Structure P
Amino acid sequence: MAHVRELVEAELENVERTIAELPDNDSLSNLSTLELAGVATLIHNFYNGIENILKQIVISLGQKIPCGQFWHQDLVKIATSSGIISESTAKELRRYLAFRHFFSHSYSFDLDNERIVPLVKDIPRILTYFTDDINKMLKKL
């Protein structure tokens, strides 16, 4: 299980590097369309890192990564039912999953601060919840 721990730690470092690039809260309301698209990309990258961690742990538990149209949603369900993350963390992550879907299927001019700002502001808190859950699970492995 040391291998899984190393993969998770490396992915967490990438997630932390990603969120370090986010603008501070004071700058969020004055972003150009291009800057907003960049912030949206960072939010998307944040969630991709979360999914990568969940996939590694699901695999380490001997479970299969879901496939099909709803695999992203199913991954969160599996992670919750397997005790990898708490239901409260899953609830918070579903906001980022919904944003991931929106981001992947929209144009940059569809982005707006009202949708982006709360996600950016909440990332540090959500990452703390997620990391706490993951560390508890890693101790069990």
Structure Q
Amino acid sequence: MTTDLLAWGRAVLAEQPFSRLLGAELVRFEAGSAELSVPLRDDLRQQHGFAHGGLLAYLADNAMTFAAGAVYRDALTLEMKVNYVRPGVGERLVARASVVHAGKRQAVVRCDVLAVRAGTETLCAVAQGTISKVEPQPRGAP
């Protein structure tokens, strides 16, 4: 793992107010792969006590964008699909994303979202997305 890449990724994550609100942590960040984690607090659950589907989608989206961002240096999601496999129950959610294919301008990325309960991981959602390379823009540019 490149320490500089992980430090850069953590700085990028820290700039995202929504990620800070959720308590997201970038656990692993390497060329073409990323792992994000969020503690599963009560305020992130839906009425049945499961992790809210929007939280699972957030984790997949951000992990996939980070995985592609390690290749492109900056990236945005063009589209994504999430299949919810089973309810997210546990103490923590983890999203592991990896680039399937990266072209000059966009990448196809897949992600597994897992719930961690008493040290055991259970698959909750599977996602796939298309992530676009973002060209650097001067500050203040429209």
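Since every read-out is calculated from the coordinates, none of them should be taken as a lab result. Here the structure is a predicted model, which is why all the values come from computation and not from measurement. Cβ atoms are built from the backbone, for glycine too; each structure is taken alone.
When you work out distance in nm of label points 7 Å out along Cα→Cβ at positions 6 and 102 for each of the structures P, Q, which one comes out largest? With respect to distance in nm of label points 7 Å out along Cα→Cβ at positions 6 and 102, the highest-scoring structure among P, Q is P. In this comparison of P, Q, the computed figure 21.6 for mean count of other Cβ atoms within 10 Å over residues 46-53 is attributed to P. Here P(r) over Cα pairs in 5 Å bins from 0, in percent, for residues 14-69 alone has been calculated and equals 4, 17, 20, 17, 13, 10, 8, 7, 3, 0, so which of P, Q was it run on? It traces back to P.
When helix-only ellipticity at 222 nm (-39500 (n - 2.57) for each DSSP H run of 4 or more, over all residues; to 500) is computed for each of P, Q, the one that comes out at -25500 is P. Can you say which of P, Q returns 32 when relative contact order in percent (Cα under 8 Å, 6 or more apart) is computed? Derived from the structure labelled P. Given that distance in nm of label points 7 Å out along Cα→Cβ at positions 22 and 118, derived from a single structure, equals 1.4, which label among P, Q identifies that structure? The read-out was computed on structure P. Once mean count of other Cβ atoms within 10 Å over residues 62-69 is computed for every structure in P, Q, the highest value turns out to be that of Q. If Kirkwood radius over Cα pairs in Å comes out at 15.6 when worked out from the coordinates, which of P, Q was used? The value was obtained from structure P.
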